[in-house]
Structure I
Amino acid sequence: MNKPHRDTIFLEDADILSHQAFEGDQFVMKLLAPHCAQKAQPGSFVHITCDPQLPMRRPISIMRVSPEEGWVDLLYKRVGRGTTLLAKRQAGEKISLMGPIGKPFSPSPSPERGKPLLIGGGVGMPPMIFLADALRKEAGKEPMVILGSEVPFPFKPAPSRIMVPGIPKGVIAAMPLLDDWEIPSRLASLQDFPGCFEGYVTDLARHWIDALDMTTRKSVEIFACGPHPMLEAVAALAKAYDIPCQVSLEEFMACAVGGCAGCVVEVETPEGPAMKRVCVDGPVFDARQVF
């Protein structure tokens with residue numbers, strides 16, 4: 001049986017280079033993991049041992065990588081025993097990392113799809129940042145990023161220097177890193193954060209799409225990662241506008257390499273419904289297959 005992930009997943013004892021805490025029990029960990037950094041693609045994740053006393057690993061999405069310097073950035077939220085132990089780890093320690101794992105996002109190579117719309121919610125933001133970084137290096141791609149959170153963002157929002165047609169007046173909060181990359185972004189929340197859109201990411205996305213002329217709208221494709229209800233809403237939005245859409249699913253998993261089949265989801269295929277493993281058959285799927 002062909003296993004496309006064979007020889008692409010590495011086991012490394014990574015050095016913790018830095019570990020920053022943010023409001024809302026969110027953390028960004030930078031790891032020196034050269035093998036993973038060389039092979040990671042937007043949508044990839046890693047499976048890490050949070051603490052020696054907890055054998056079961058935890059899957060965490062990759063937010064940024066530097067193949068040249070050999071580091072990977074991970075964003076996670078403290079929600080259970082594993083991530084609570086992980087939050088106690090300090091710079092200078094080593095941590096067991098397995099990755100990169102998973103089928104990545106696949107932006108169309110066609111210049112006719114030059115307007116990627118990236119939508120990330122909560123801990124689904126990291127893959128969108130990784131994808132934005134990759135797309136900015138491709139000629140003809142002009143990504144737009146919409147990020148949502150119901151806790152303070154794991155960065156300090158700032159007024160964007162980039163004007164975006166269709167965005168409601170006063171919605172100016174952006175991720176500074178994306179502004180530095182000259183990628184327009186806007187933030188959404190129901191928590192009345194300054195400068196953010198008051199509503200769901202899909203509502204803000206609809207404003208952006210509606211402002212496009214019909215020719216430009218045909219150049220859009222959507223990529224999303226976040227909680228299941230958000231992804232379901234994004235899939236419905238894409239269907240309503242007849243826009244191609246890829247989603248990265250979040251699922252509990254044990255082995256993360258396709259052996260245990262503990263993370264299977266039902267997917268529509270040309271041959272009918274099939275059970276696919278989120279870890280290695282995904283986590284990225286065509287939205288029409290899973291919603």
Structure II
Amino acid sequence: MTTAAQQSAQRNRNTIFVEDGVLLRIDKFPGDQFIMRIRSSKCAAAAKPGSFVHITCDDTLPMRRPLSIMRVDNDCIDVLYKVVGDGLRWLSAKRPGDSINVLGPIGQPFRLSADRPNTLLIGGGVGIPPMVFLADHLRQSTGDWAPLAIFGSELPFPFESQTSSINSSWLDANVSATMPLLEKWGIPCRLASLAGFDGCFKGYVTELADQWLSSRTAEELGKTEVFSCGPTPMLKAVAALAEKYDLPCQVSLEEFMACAVGGCAGCAVRIRTKDGDAMKRVCVDGPVFDASTVVW
């Protein structure tokens with residue numbers, strides 16, 4: 001009999017690649033945050049919004065680190081990370097031209113519904129990258145997609161914010177800071193923080209999202225879906241907000257990982273299924289899950 005693990009392995013066969021990528025660019029931002037552009041053609045060709053990569057930080061360190069993909073540009077991927085240990089510190093010491101071994105793309109991506117084109121993208125901290133990737137995907141997709149991005153951080157954002165010229169009549173005019181890349185794409189975006197950054201909403205991303213949702217008509221809400229990635233307390237609050245408005249919500253969970261390909265089950269979380277609660281691996285069964293099924 002085929003086990004669930006075997007079925008998962010078969011599903012992911014020929015979809016995850018190992019290749020020696022080349023670091024093309026590394027940009028440092030306040031708070032020990034870095035954005036790297038890596039030429040990794042096989043991974044770039046197969047990646048979808050919600051995918052992540054498992055990267056070798058240094059030849060002397062056997063354990064890889066999982067990083068969400070922020071953008072795919074031709075044969076390159078962009079990843080954003082914050083240094084939180086020796087592995088990522090060693091990775092941040094890499095320079096353009098260095099080889100970086102990439103395992104990916106890994107994970108189940110976000111799933112879009114054409115009948116819900118009003119997509120609310122909520123990202124917190126290093127959970128911002130999957131939302132940027134999803135926004136990029138939506139702008140290049142056919143259909144009447146109408147994304148709104150809300151990003152939050154208590155550290156300085158890993159980009160130079162600018163004042164948005166895209167109308168947001170539902171919001172106080174003083175809340176005007178946006179991510180330049182999304183502004184360039186014509187996608188409305190607003191930033192939230194408790195750190196008092198200029199132009200940012202002073203509060204949580206869920207409070208700002210609640211303002212937008214409360215301004216929508218019943219018909220508009222019927223065409224709305226929520227997508228989110230960030231720290232677990234934030235995702236729990238996003239799930240509660242989606243439940244308040246009776247909206248479908250997909251969340252990309254963040255968990256510590258060892259193998260990242262489903263072998264060790266070290267990243268397992270409890271998920272509600274039709275057969276009862278079950279432990280699911282964030283790496284290959286996720287990282288994207290229906291928020292209503294997560295046992296928070």
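Assuming 23.0 is mean count of other Cβ atoms within 10 Å over residues 51-58 as calculated from a single structure, say which of I, II it is. So the calculation was done on II. Structures I, II were compared on distance in nm of label points 7 Å out along Cα→Cβ at positions 59 and 259, and the highest value belongs to II.
We did not get these values from a lab; they are worked out from the coordinates using the rules stated. These numbers were taken from a predicted model, which means no experiment stands behind them. Cβ atoms are built from the backbone, for glycine too; each structure is taken alone.
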